[in-house]
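The structures considered in this document are given below.
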Structure I
Amino acid sequence: MDTEELPLLDALRGLAMLQQEFLRLALFVASEGPATFEGEELTCTLGDGQRRTSTFLAMAAGQSLETLLHMAKLRGIPVRDAYPVARSAIESFVNASYLLAESDNVAARAIRYIDFAAWRHHNRKFGSGEFSIEVRSDPDPRATLTQEYPEFSGKGNGSWTSLDVPSRIRRVGELAGRRSGLRLLAAYGLIYSLSSEIIHGSPFGASYFYSAHLKGERTTEAFQAATVSHLEEIFIGVLHAGCGYLAAFFGHQNMRAPLNAEEMIFARLLELSTKPSSSFPPAMPQAADTEGEQ
């Protein structure tokens, strides 16, 4: 098997930066207008609601990926905080893919939800029993809910979608193609549950971060090396999600040239993620000194 020139983490970072260029292309076509790639004119054909909602979510996902690119320099305990960022990127890519693939009616509800959620944030009750707090800016929130946001009133109607994440991924696969659905599903399986454990501060979440990839060693150096493995699995998961979104955006609109480019990125991702560790030189044991960087 061929030996790679770069450590796995560096190779994944490079692939992520390439993927970001195609995300920028998709965002440009969706928000600014037609563009040409490899001789093919790319024109967004999404409905206005689909285009608006999916674009700003995909942009948010791309920003989280930029944050992860900076965090790739970290070693040790700070790496733990990369999991919530990765979770945000993956779920944003899933939701962006879902909204561009679904009907404009689904997107319209998502747009309405923005105003509703902003209002609800200032008119809610939280806590348990005597340890409860009620926040209210509206003198009659019940009337406002009924009159202004009737589609969100009633039990089980308070969200922008009734589908859970796996069901949204299923819909992407049904509407935008198996390629996009399977990439998003892989990202979900790689990161979602682990990041939930870490985000919610569960005992397993703490144990997993501090013990996974250690291989029985209990030294500072071994722990720092193990956090490189955490970063590698995070990038593999987020890259799957980014490929899923690009496959949905380009595939759903029959943009062949960038869709072929996405396939090449994904093929390289599979190649990197399935090679044995012996194929890669070791990663830097600790982050380079970044003092003085802007």
Structure II
Amino acid sequence: MSDVDLRARIPADVETPDRLLFNLTTRQVAILATAGAIAYLLFRTLLDVLPMPVLLAGLVPLLGTATVLALGRRDGLSLDAWLLAAVRGSRTPRRQVPAPGGVLKTPRWAPALTSAEGELTPPTPLRLPARSIATNGVVDLGGTSAALVAVSTVNLGLRTPAEQAALVGAYARWLNSLTAPVQIVVSTQRVDLAGHAQRIADAADLLPNAALADAAADYAEFLLDLEDERQPLWRTVTIVHTATGARRDQDALRAAEHTAGALQSLGASTRVLDGPAVAAVLAAAVDPYTLPVPGERALPDEPITAEEPS
């Protein structure tokens, strides 16, 4: 195979909506057109009733509000979507608790919950998209099942153009083999070097050779300095397969296993996540600023036991 230049220009935001008219998106055109139609109807209806200055003074705020909603942005969202999220957030109860069977009423003899602002309202059930996580890693989304695959990255920059073409072709074959939508999540988390350094320091005291013990202690100090100065990060790639129907659990797992096998041919390390691993991934997604807990995480409905002290 001859060397091929595989360079391609990829837009920074692949989810940018298409421009429909005058460099405006469909959403912006719809907002402006609706506001313009309402303003025109009001103008034609009230033209013979109100003086022209008063009529224009009443229509300017309407058109100005529509323009701000259509063109304004805040926190990376369009202003209309941001306002809609703000309204939903203001109407959402502040106190929610996990209660699949509903929140039990407080007994009459129990004292009322109060705070500095007064009496607290009773909590409401917390509704999450994921209803349960099976031991095999399948997530029940209520009519839809999802299976997760952890994938490592592959460095294309160190490959020859022919090898890059082969990898891109294999990746394209995997994309063409998909029969259902998938989600590829790329996230970045902090690396816990302090815990690793502590384990090395503890093991250094048990080494019989003094030179090896000193080298291990120096390496532990190096890791601590690296965490303080650089704050290293590690990147995770997770692919989510969903399925519906009577055999949705089996179909989601089968699709995840197919993806794991297909991407292994690219040289990536893949693994279909089981229940504890899926629980850890979801916990890290909702709290990305906290270091992951070492060891396996228990499932939401799994009892936690401890070893009896000897």
Structure III
Amino acid sequence: MNPRFVPDLAAENDFDVMPSIPEAAMVTATYAPDFERCRLLCETMDRYVTGAPRHYLLVEHGDVALFRQLETARRIVIDERDLLPSWLHAFRDPTSLFRRRIWLSTRTAPLRGWHVQQLRRIAIAAHVPEDVLVYCDSDVVFVRPFDCGVFSRDGKVRLFRHANVNDTSLDSDQMAWSRNAGRVLGIASPEVTAHEYITTLIAWRRRTVLGMCRRMEDVSGEHWVAALGKRRRFSECMTYGRYVDEVLGGAGHFHGTEEFCRVRWWGEPMTDDELRAFIAELTPEQVAIGMQSFIGTDILRVRRILASI
């Protein structure tokens, strides 16, 4: 256990009140193959980001020692064992020649890393004191100044939402995630929503996350990790968005459509010219770029291009 991290600090005092000047923290769930990307995120975050004095890195137990290299006075590495139930266990997966991990439990379906990273993002809310949690993926790079105060206004937290953009008739991942969010939250109708809540560099109200977890447990009669994990096709962003909009009626939040990070979700690795153009085409509100790590854009190339602009 990290001595700078006190589990259950926040769970003892669960009331839905946010101060007029809320405190924010950055949160990144990551893993060893993204270490160099996460290092660059941390460097650019320290250079450009204000309004969030603390940054939590949430990692699997086997990755703790590696990520401790990134700890500073403001940055804390947190072992998932301090966040998730003891009955969820990580193992090296023989089907990947032991290169990847798989999480097993009698209470969930077998889970992969991307599932458990989502669970960590939810679980952290019960263990930290900040009012607003700003989530940022480890493959994000800040290129402009950014103040996390943009996520708070008049005692409310900004909920990213693109309204009515998803085709609810499709058998897509978004609809599966939306459908399962509705089921774990006990939303009978509509079965799915056309709203899109998924992107990076977004904020959640911590007390609302706690309420969402209680709701899932009340509906399912089991731990919220089990309720989500047994369905396997889930999205933490979709679940939070539907909870805020359809269970709470938007209470404590205001909607925002701008995406502060320009993300390349798929495609081939970018050339130098493509990367320069990608950065040059940022809109005025965009302060960061994100390149999904599986695309394979060389992180040294990213560093070199950033140094030249």
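Some observations on this one:
- Test item: Rg/Rh (Cα atoms, Kirkwood Rh) calculated as 1.09, pick one of I, II, III: II
- With helix-only ellipticity at 222 nm (-39500 (n - 2.57) for each DSSP H run of 4 or more, over all residues; to 500) derived as -14000, matching label from I, II, III: II
- At a computed 13.0 (mean count of other Cβ atoms within 10 Å over residues 125-132), which of I, II, III: II
- When mean count of other Cβ atoms within 10 Å over residues 237-244 is calculated for each of structures I, II, III, structure I gives the greatest result.
Throughout, read-outs are computed from the coordinates displayed, never taken from laboratory work. In this text, all values refer to a predicted model and were calculated from it rather than measured experimentally. Cβ atoms are built from the backbone, for glycine too; each structure is taken alone.
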